[in-house]
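Below you'll find the structures, each written out as structure tokens.
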Structure 1
């Protein structure tokens, strides 16, 4: 099967999975925000921050190493699973016995038991990571979609039921563990890896040479998300941390899912052609163009309707989340563009070149966000996060430029141009419709839903009748979905 056909098939399943997950996640966020307190989300942000760090080390970057490596044997799979279980078990023990001290440090006694229980997630992740990596390597995305959708739906339902019964933060814990348990069972069933008692040191070293770089990269990504919550947990109180955590969660939904679709399917594809320099750049540039064409207009639209988004997803008691969310929506296209850079650099095996960029970015992110939160609260933190994302994007441009030896025009201006043009056209359309509808309808959420429906209908008609209006990248992508060509 050609690279294009693999991408088309993988893209279909990833898109299907993503659309369904987004619908359920929006519903879940909306329901849980009305059932739980802001401090519940703040506590979960701290506990999840520690467990997030544990999951980085538990799998040790082995699944990514298996995907990137052209030729693997059963010994490589066994080595990856052995290492994951050993490290995951060790980390669980560490979290279990240190939870009391963590709770004292944050002056939150309930964290003691919370971390002990949710620490199980580290072990589950270490077991399932290798099997999921193998499914990605061989483009079995329909199987991944089946497992992920099942686990997500069951986890969300479990969380909502417990939330309705008044279990507070524990409803979030059960939802997380339910999702991880189903993922573990499902991935192991679909891509079983036999656990051998024989230790494969040679194969483990071969994987770890790449996997260690992935660990460093994931540590940097960790501080971009959950790790930042830990740091802010000492600066903001539980309520304000809960606001920041929810804003951060909503902010990343568009970019993380669209970016994840491309990253998940592009990394295996790029790894296959890692030695074909020009072909690899062509795929990278096209993916970057698609990301910007989709997410730049989405970012502009969400900035305009941030208040309506908060009312719809969180309710009227979260008014302090509007301005921070509006500020942080700016990062949507920059976030996914960074994921594309990560994919191409990993595919080339140049993992350590990317690590330096990531850690410079993390240093800027932590320092500016801490200062912003200390002096200006959640709004200051939001401004700092946005500044850091833009800074990271600029560094990424120069790194990719040095790898491919291309001009700034090819790396930046061409992939961004279409998205910018679409965004400019969107503003007057949105403003005009908003003014007209608000004269007749005085419910902001209803106006938002109506404009979104009108815009979605127009977009579908354009895709069907005149896809050239969407620009080069989206037009070409639509054509490729309808016929067989090679990239």
Structure 2
């Protein structure tokens, strides 16, 4: 007697039963011993290469989860605000510097990340840090509590087309008269001479630099070179500081007007930037170490034509470099096992193997004091650059980066400065002079208006914390 519902239905039931049995008999999946969240493919690749040695210590697998940066922050903030714990959280998580403010806004005792002081003190009795550049810990510290370990230092240099500047007979490296460095004002004059040489030969679209004309990230980095954080550690906004006004006006004189030595090619997108590099429209760049990979991939045909030098200075007291960008790794306060999480950080951030792997894979200077293997990598010649290897250059500058302060409102202050930057560039482009006292007073009024906004934002944050 056949199945009364027909063979097709019988076959479907049989397949369902077989599938259920297969699922029931399937071995249970083993949860990873530790889970790290990161936003960068290059970081994930490095951690995967370090996983075998770490997994032996952990007694299980290391799961490296690659999550887009915005999604990572939205998800992590949601989990921390919901007071989730244990398996719901990563054991360690990487956070970009531009997102730090949203995590360090609350009082230190209410931050959803675990203070790491005890681990650092245990690893280095008598002083904080594990072969770390202590100054690099400052952006990730609040009220004396360290909430993140830096992955990098990101010292900043200037890289230029040595072939084109040499052809124009313009020397960017000899110190300015009476100084032991090149001043920014003298650098501007040398670049104008460079551009004039090429314009006299019919090359109209050739610019010395590529500076942002609306985004204030680079300007903020140059202010840091002068020792100015847009918001100090005491929460005081400094947009109306005379140093900020002077630096803004000078920067705008390089971006627009008769002293212009820059294009803003990068704002037009990567394809335009790449074409402008290859065509010699852009002949110099401000280069934190993370930007070299972008340069190489955007303009592979320019290998051997670049040379690296120190940043010019506004005054002799300025640092010879600054820092731009960064990443930290943190432990959620309510993670499964803080001790295990710290072992992951030691392996991925603080070990000799991690430092060497980071240099080999992405060419970025680690925040740790380097052991012999990593030090040897700094001396490896770089065919893309003339002169000393860039990594050696960065390693020499790393200990000299200025002290950086990040608060919950730093990103807002940088955006406010960017608004005034756009206003000032537009005015200079229409004939306003940075040397005109009346125009300086106008720019100061613009900055004062934005400072009021920033101070209101800071007060709002304090009221929100008090209400909690």
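Bear in mind that the values in this text are calculations on the coordinates, not laboratory data. Predicted, not measured: the structure shown is a model, and the values here were computed from it. Cβ atoms are built from the backbone, for glycine too; each structure is taken alone.
20.4 is what came out when mean count of other Cβ atoms within 10 Å over residues 278-285 was calculated for one structure; which of 1, 2 is it? Computed on structure 2. A value of 1.06 for Rg/Rh (Cα atoms, Kirkwood Rh), calculated from one of 1, 2, originates in structure 2.
Quick check on the output: 3.8 is distance in nm of label points 7 Å out along Cα→Cβ at positions 62 and 398, derived from one of 1, 2. Which one produced it? Going through each structure in turn, the value belongs to 1.
Where does the value 2.5 come from, among 1, 2, when distance in nm of label points 7 Å out along Cα→Cβ at positions 38 and 438 is the thing being computed? Considering all the candidates, the number was obtained from 1.
Could you figure out which one of 1, 2 the value 15.0 for mean count of other Cβ atoms within 10 Å over residues 294-301 was computed from?
2
In this comparison of 1, 2, the computed figure -14000 for helix-only ellipticity at 222 nm (-39500 (n - 2.57) for each DSSP H run of 4 or more, over all residues; to 500) is attributed to 2. Among candidates 1, 2, the computation of relative contact order in percent (Cα under 8 Å, 6 or more apart) that gave 20 used structure 1.
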